[in-house]
Structure P
Amino acid sequence: MVTPEHMSLFERPHVRAHRERAAPKLDAHDFLFREVADRLTERLDDVKRDFPVALDIGCHGGEVARTLGERGRIQTLFQCDPSPAMAKRAGGVVFAADEEFLPVKPGAVDLVLSSLSLHWANDLPGALVQIRRTLKPDGLFLGAMLGEGTLQELRTALMAAEMEIEMIMTPRVSPFATVQDVGALLQRAGFAMPVVDTESITVSYPDMFKLMHDLRGMGENGAVSGRRKNFTRRDTLMRAAEIYTERFAGKDDCGEGRIPATFDIVYMTAWAPHPDQQQPAKPGTASVNLIDLLNKND
């Protein structure tokens, strides 16, 4: 679901705070970040060209950097994250920056990557426009974000329990964009040859509480505007766990007595426009430092 641009769907300070708290122990919960980073960077294997200067937006703990290897023949990789603690954890050449306000010069990089971060953007159209502007002509954008089917089981269980116990319904799980939304937004942002596809990753858990523990450990717990600010009643949570098990246990080949959690991953591939799109762009220089990358006027 894509909202009008003037609406603040997410409380961005809470997104940053959740990542700050998650950073110290991320190694115990980063399995999804590592898996999606590997699948995303695999797509560079089919692109027969060099990307001397690359930028990873929303780098978390540096999972994309660790999976790149020789892919893309990248000489200089910059990484940024809204959370200074996450950026520091990623290592290498890093800086803290919000995906919605990138302090990067236009036409500064050959490749932009973003893995499991853009689904928290309030202004996704604006963020995509900024990404396109940071790219050199014929530069490549590769992104992955959570899509509409993500955590559908958890959403169903929490909503059902809340209605049954408290007779209310509050936002619990973030609304996510559809494949159609993302494709249209890439075109609107001025990208050439956009391609969008999706795949589901199902993770099995012993119970709902272990899933929620992992989401907090990833820094992916709720930051939806309008969510309830007080703690959820214990009886509501216990009933939600029962409903989750009753409706979903043993499904999706997750094993008897275990519950599935679905993560719908939307992958984006798009190019910055170039007069002759089929020809490789001229290689950029590898002698780039952080000061040259950042826009001093911002």
Structure Q
Amino acid sequence: MAEVLVVVEASQATGVKKVTLEMLTIARGLGSPSAVVFGDASALTDKLAEFGAEKIYVASGEDVEGYLVAPKATVVAELVKQVQPAAVLLGSTQEGKEIAGRLAIKLDNGLLTDAVEVAADGTATQVVFAGSTIVKSKVTKGLPIVTIRPNSVTPAPAAATPAVEQLTVAVSAADKLTKVVERVAEQKGSRPELTEAGIVVSGGRGVGNADNFKLVEELADLLGGAVGASRAAVDSGYYPHQFQVGQTGKTVSPQLYLALGISGAIQHRAGMQTSKTIVAVNKDAEAPIFELADFGVVGDLFKIVPQAAEEIRKRK
């Protein structure tokens, strides 16, 4: 069975990211999953093995880690030429998409982005036009190079015993035009990562101001979830932009999504409509979010949320 290369998304602080586990799950339907790791792989091996990686390729050293994505694309391109995989999967993240684009150019190959599913024949399912249309696409030249939208599938464990192979890195001067001069670790709180959380509580313009977002944070903390925000809320300065959920923000697909004071514009719905259970609180009974919600509460969130919070405390 041909290999399927999965370019690993991970960090030393949090380990293997959920989208990597999703890609390994998808890869098992296409061939034999092989993970490609940049940097130290020692802390990642067990998790990659747990989710089916049969081989782990490691590219480390200053030539890869000391520069931006160009050397990584070169490493993957050389590996593709070497192993002739059935497909290459990358995360639909900022770095994943850039590696994918460079890889497609280097290989003179087709590219599909933001897929939510990949069939055994390489046909990708994509959700486009803010979630209003589903299309099936297939690369017409070369092998399937596909970026996978986070939270598209449920990761399924499939234990394997991977062989680890250290790659010889040989990059050109053209790959070293942008050097990393400093790395600053982002301070992480106790809340889970927004795109990987099982519960997300989001606030919209109806929250009113930045101080009132404490209500959203309190409910999220009581439920052990992450905090999100609509574009209207972040544009108004109520919450930082990195927590925006929607077409121009992050895509989430938690087990439970609570929308507080969010009208439900199509741009927001595009980032959360695949959530398993959606609960909306809005004083406008005609708000579009109620068309999508599994449970809706028409009322003042400043009365409803504290009552919900108190009830959760009683049941803990």
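Bear in mind these aren't lab numbers, they're just calculated from the coordinates by the rules spelled out. Owing to the predicted nature of the structure, the values given are computational and were not obtained by experimental measurement. Cβ atoms are built from the backbone, for glycine too; each structure is taken alone.
If FRET efficiency 1/(1 + (r/R0)^6) of positions 114 and 162 (r between Cβ atoms, R0 = 25 Å, to 0.05) is computed to be 0.35, which of P, Q is the source? Source structure: Q. Quick check on the output: 15 is relative contact order in percent (Cα under 8 Å, 6 or more apart), derived from one of P, Q. Which one produced it? Working through the options, I get structure Q. For the read-out helix-only ellipticity at 222 nm (-39500 (n - 2.57) for each DSSP H run of 4 or more, over all residues; to 500), a value of -10000 was computed from one structure; give its label from P, Q. Answer for the origin of the read-out: P. For the structures shown (P, Q), volume of the Cα convex hull per residue in Å³ is largest in Q.
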